[in-house]
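Every number in this text was worked out from the coordinates using simple rules, so none of it is lab data. No experiment lies behind these values; they were computed from the predicted model shown. Cβ atoms are built from the backbone, for glycine too; each structure is taken alone.
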Structure I
Amino acid sequence: MTTRCGWAGDRSQDPAAGGELHRAAGRRGHLQHPNLPTSRAATRWRELLEARAIPAEIRAAAPQDPSQHDPARFVPPATPKDTPSRRAALQLLGPAGGTVLDVGCGGGAAGLALVPKVTRLTGLDPSADMLRVFERACIERGVPHRSVHGSWPDAVPEAGVADVVLCHHVGYNTPDLGPFVAALSAAARCGVVVELHAVHPGAWLDPLWAHFHGLRRPPPATADDVLAVVAEGGICPEVQRWTRPAAPRHPEAEVDFSLRRLCLPAERRNEVAEAVAGLGPRHRDLVTISWTG
């Protein structure tokens, strides 16, 4: 489903319900107020993420950092999937192509999916291990590239600007979403493409937090909450809601991820494997949010 310039979600989750939801008055995608003070949607977003933070006592006892990911799982595919996010970025690049900045690039899958239209790819990520995967993938494909080790928007001066800015699956790790989005827009000459899950991806494990820790998780943030923050920033995006095709499950990798995320020791692997097997597949509903620069 594609919508333009409007709220497409449940208004019970609209932080501006009872008042006026800010909408762009200018052309689609125009950033009108890049320095807005923290607003209701931004405050709600931060509160939603903070409420789901891992309790300090559980995190302190974790044998592994629960926020880390295995870089080997982020190697870009040889043949990119044709997704709404890829098509939105290619449309922004146009027939001649152009430069791309991938914020939170991981192994570089989002940017490398645009080859050969990307003339130069800048990958920004806080993980040096992920950037090594990104660099190797670019070299293998002969793509001119540059790596920036840092966090957004702190690394804006080093990252610079590009024709198209990508940001895939970073939003749910970003408490200060308003300035983050404003910086994405300011860095893009032609436009921005954001991709994220329709519901916080960590919600998949909520039953296991209750099972192993007796912890009842609060309601998760959703893409509609992201859209409310984007709207309050004066951006009127195009929104595409879609479902990722089912892929083969990798039970061992799912157990590894779940052990780490749940802050559990390896001795409980069999218990976790049994519990994960009963969860069913992860959520596959995604949202692509794009706007012109």
Structure II
Amino acid sequence: RNKTSDIVLVGKQDDLEVFLFQHAAYAALKHRIQVLHAGSIVEMSDKPSRVLRQKQDSSMAEALKMVRHGEAEAVVSGGNTGALMALGRSILGTFHGVDRPAITKLFPSKSGGTLVLDLGATVDSSAEQLLQFALMGQILAQVIKNKPQASVALLNVGDEDIKGNEVVRLADALIKDTQEINYIGFAEGGDIFRGKADVLVCDGFVGNIALKSAEGAAGIILSGVKEFFDKNFYRRLLGRLVLPLMGDALRQLDPETHNGAMFLGLNGVVVKSHGSSSVAAFIHAIELAEREAAENLPEQINRILELASID
């Protein structure tokens, strides 16, 4: 859909070329598509440590090397998340002041979407890392939500000052002392969808559970709606009238509408797509990467981190 972006497909060249020539649209788009051969691929079962040692010639690694060398502006992958993060840190590196990159994505909410991070990169984050996540998340929200005063909250078991474990309370104090962050305090799990803040910060353990719970709940609701209207002839007839009116609401619940998790803190744009995504969902992930690259998001994050003097 973007008529200006070029695509580099990285993998086994013979397999990719066979796939491309099977599609009629390839002839018209051939001038915008490049195939780069890679010696190996990362399996979903591969451990990140093994990938780092033995698969530096993998399609994932070669794609990241293109970004490092300025030959590509972004990487979109539907592969092994742990391996992508490990290779990203090894090949692209992280910004000064960023201990660990964070995984984030936009959840549907009443305020037009809530960014939640971290979603699993660091399951046991320190208070200092939560501060780094808050800074990076706010910058991303300013870009993708076009909101200069994007707000940030810490995910907690309650919104009272006395609630939370020691790490969360210490992070609360650190973020309050960082003037670059538009911090509004604590938020609870339900606030993800209420849109209390543009950005909700948590460690990867909490964030991953929130993500999987939300996707599971959405799946049950969507399948329940489908089963209800498929029950008999009269319900199918009713569905033809009602479902078009519910279209926007159902799309908000569909995880594929929000496909694309961003890796923040790396020296380059990296977006992770669900491996089983539909074509439309994968396009969404590509468009997200295009937008990050167009806004030069990594450089914006790096500049704010330097201004905040985060060590």
Which of I, II yields -9500 [helix-only ellipticity at 222 nm (-39500 (n - 2.57) for each DSSP H run of 4 or more, over all residues; to 500), calculated]: I
For structures I, II, calculate relative contact order in percent (Cα under 8 Å, 6 or more apart) and state which one comes out highest. I
For structures I, II, calculate FRET efficiency 1/(1 + (r/R0)^6) of positions 173 and 277 (r between Cβ atoms, R0 = 35 Å, to 0.05) and state which one comes out highest. I
For 61, 59, 35 (Cα extents along the principal axes in Å, calculated) the corresponding structure among I, II: II
